[in-house]
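A short reminder: the numbers here are calculations on the coordinates, not readings from a lab. Here the structure is a predicted model, which means the values were calculated and not measured. Cβ atoms are built from the backbone, for glycine too; each structure is taken alone.
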Structure 1
Amino acid sequence: MSSSATAFAPASVGNIGVGFDLLGHAIAGPRDVATVRRIDEPLVRIEAIRGDIAGVETLPLEAARNTAGGALIALRERQALPYGFALELDKGIPLGSGLGGSAASCVAALVAANALLDAPLSREALYDFALDGEAISSGSRHGDNVAPMLLGGVALATATRALRIDAPDWLHAVVVHPDQVLETRRSRAVLAEPYPLHALVEQSAHLAQFLLGLQRGDAALLRDGLHDVLVEPRRAPLIPGFAQVKAAALDLGALGASISGGGPSAFAWFDSRAAAERAAPAMRQGFVDAGFEARAYVTPVNAPCAEVIAT
């Protein structure tokens, strides 16, 4: 049994527009990396947080206040482990980006720590601990980021279960991250006012078409379903340039486009990698024209899950 393991967790697109707090998919692009050592002391300590991203120095080293530390504390306590963990984080996902950076830290830490257990747990069993970690950052237990990171591809995240959803391999996404920061708590605050019943019914119809489109591999159903009438209209004003990015994606044949997670990143789905690569520069330019540098990632929707990369 090795005493140390290193794992990565990918970034993700939370919500996928129509599945607020329910759906997400992994991204082949930016990632967080966690190195965990098994130690004799019955506690969790964070020894270092590194990364060439803005604000990394503000992340707490106190384990109970850190998403990765909190996830490992939950794992230790509920599994009644007699030993503890020492953790080092290398952050590669920008903070406040809408790409699941807080979730990636706790998932990478859990996957690394799991490799050090005498009896490693299933990915589904790790989900509950990941929810505990994510709640430290967001203030609520929602799994739309941690579920796809644990399972890869598209995932359904409920309060108790993480489920992989089959998606056709031809689906590709463009994810554009602008040089903006939008904190999750602020982006959730604009959703506090009640929604009218007709909007909930419309969103439910879109979600049903979207899920059926994934099951059937039907691009037309995905196009009809990928319309967020609840969250996007309230969050879009918080993201300068988003309207231009979405318009560029749709003009170049996107099946749909919306906000990634809590924003400010944006995403669009396409029916081929070639179509996604054609649209990526124009989508990025939408943020540039609004005065923000941006980076575009082209990724399969069925992107890989978190994995151990060294022991």
Structure 2
Amino acid sequence: MHAIVVKAYGGPEVLSWEECRDPRPGPAELLLSVRAAGVNPGDVYLRSGGHDPSLLPFVPGVDGAGVVEEVGRGVCRFRPGDRVYFSLWKNTGAYAERIVCREHEAERLVDALDFVQGAAIGIPCSAAYRALFLRAGAAAGDVVLIHGASGSVGLAAVQLARAAGLTVIGTAGDEEGRRRIVEEGAHHALDHRSPEHFRHVLEITKGQGVDIVLEMLANANLGKDFDITATGGKVVVIGSRGLVEIDPRGLISRDLSVFGMSLSAASPKERQIIAAAVAARLKKGLLRPVIRTILPMSAAAQAQRLVMEPGASGKIVLVPPACT
């Protein structure tokens, strides 16, 4: 088989399409033929370096979808031929023609979704669900502001929030992104490149502010988020690309709570809850991944450049040569 291999930390140029040994499943594991792999910012951070050199070499990627080729001893939920999507909680390896994953890391892919859409489920939908419901405790009737709603996590959050009965305010940096978030269920779409969008949030909420903020770029917005969050509200920080200076009096005066959100910090019980909740919503058609770009797996370097560009709308997905 072939896979993208990282032998040294660095820029996108370290991603190399190489022949590798075929994996074999152990107990409670599945051997999958990968039909598509999702690209996440976390893949870029891992490739860039500053991590344990003993991890090298490695195959990047945690999200994907494919077909079960073989099952290991003790597997009871799947059999050869099943269509599945997967998200690797502890390891990487999705940028490959074949992969071994643990049984609990895979879920059956509903017939309504293709493999490319399946590869866009894992990190985006799980992060959106954990941030919205397990960290912020969202409930019907709440008003949520999703900063950076046109990205893959943001779009999943829009769909989840709308289906749960929340009023959804989303932001995006261009007209295409704002159109997309409205199509996916946002009640209001604002331009986060305009400083006036914070004033618009207060206008929409009649001066009360929002109950929940899902923040994708805390270094740009966190201090200002406090000014448009209702008393007793919650801000969940999902992403940041730098330092931020805040005035804590904004927290104190409104009795606000600020939460960090990392999927790697989820407990085993939370992972079970997330997996079951996402699978149920996919089955009911309440979640439907949005695809931005499909590229051949050998173009992983290009994909990792694109995923870090501002203004993303939807998921970037890689497909192996046999599937192009």
Structure 3
Amino acid sequence: MSITKNLTAAIMRAIRVTSFGGPEVLNLDTGTHIPTHGDNEVLIRVLAAGVNPVDTYIRAGNYGALPALPYTPGMDTAGIIEQIGQNVENFKIGDRVFTVRTLSGAYAEYTVANSLYVGHLGDKLSFDEGAGIGVPYFTAYRALVIRAKAKASETVLVHGASGAVGLASVQLAKSIGLKVIGTAGTPEGMKLVQDNGADFVFNHREDGYMNKITEVIPGGVDVILEMLSNVNLGKDLEIIKYQGRIIVIGCRGTVEINPRLTMKSECTITGMALMNAPEAEWREITSAVEAGITHGWLKPHIGLKYPIEEAAKAHDTVINNSGAMGKIILTL
């Protein structure tokens, strides 16, 4: 049994992928059936959907777990609950919500999600901003708090801090009392990172920028959040503090390192994949993120917006935008 609300149409617009490949495989279907939900799920009318790098990996077929074809891409949405399953207790029809994971896909006018992966958006943020919460902020929290066990007064280096996950990490780190060093690849990105609270910002395209980091933090950094480990991991090992923690969030290839550097610092290198989180962690992160919305430190920066019809252009931007400036979203 479900608690239902009449819908104005049985079909919706949605991006459908019938074969893995380049951005051109993202096609708008105007006759997709609105998905049905189960007892522990909610049906959401989507007002905005977030575009994440992982969406492009899956679409290209370059990901460990691939969906069955055809499928609708996307995890992050913001919208309004239209229907709820009979076992759902913490939401009601009409609630403004965001998702970090969906069952039927985010690039659509309606999506179904297990209530475990849905959070309360409240009225402090717009739907566009809500679409920028899911993967970035949940990734930042799991990496920084759960995997790195970062503590107030420690120092964290956020590589690629002008991207959506990077900005979320900067905001979160400052909210819990860390000193934050961020890197970005453009003057505009550096300013954005600074405006979001970083104590020091450096251009990672400049030669010797790591030396500048050691000048301002001579004892090394306690935690490094690494978005591009195939490029930076070797350099990270040169500046990590004794028994420091490096969390690998992103990687686009292989890397060669000197293991002696790990012996000298006795540091740990830990991989992190958000979707590996157990149920208890999902609940913890959701509570922390909702508190961030309520108390105002959580403020997604929307870099670019595209209508759903231009999903392919959005994916192309994600792939080729090396100077990331916040979150890219689709509007519906």
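For FRET efficiency 1/(1 + (r/R0)^6) of positions 20 and 268 (r between Cβ atoms, R0 = 35 Å, to 0.05), which structure out of 1, 2, 3 has the highest calculated value?
Working: 1: 1.00; 2: 0.70; 3: 0.50.
Biggest value here belongs to 1.
When distance in nm of label points 7 Å out along Cα→Cβ at positions 36 and 188 is computed for each of 1, 2, 3, which one produces 2.3?
Label of the originating structure: 1.
Can you spot which of 1, 2, 3 the value 0.55 was calculated from, given it is FRET efficiency 1/(1 + (r/R0)^6) of positions 124 and 260 (r between Cβ atoms, R0 = 25 Å, to 0.05)?
Values: 1: 0.55; 2: 0.90; 3: 0.00.
The read-out was computed on structure 1.
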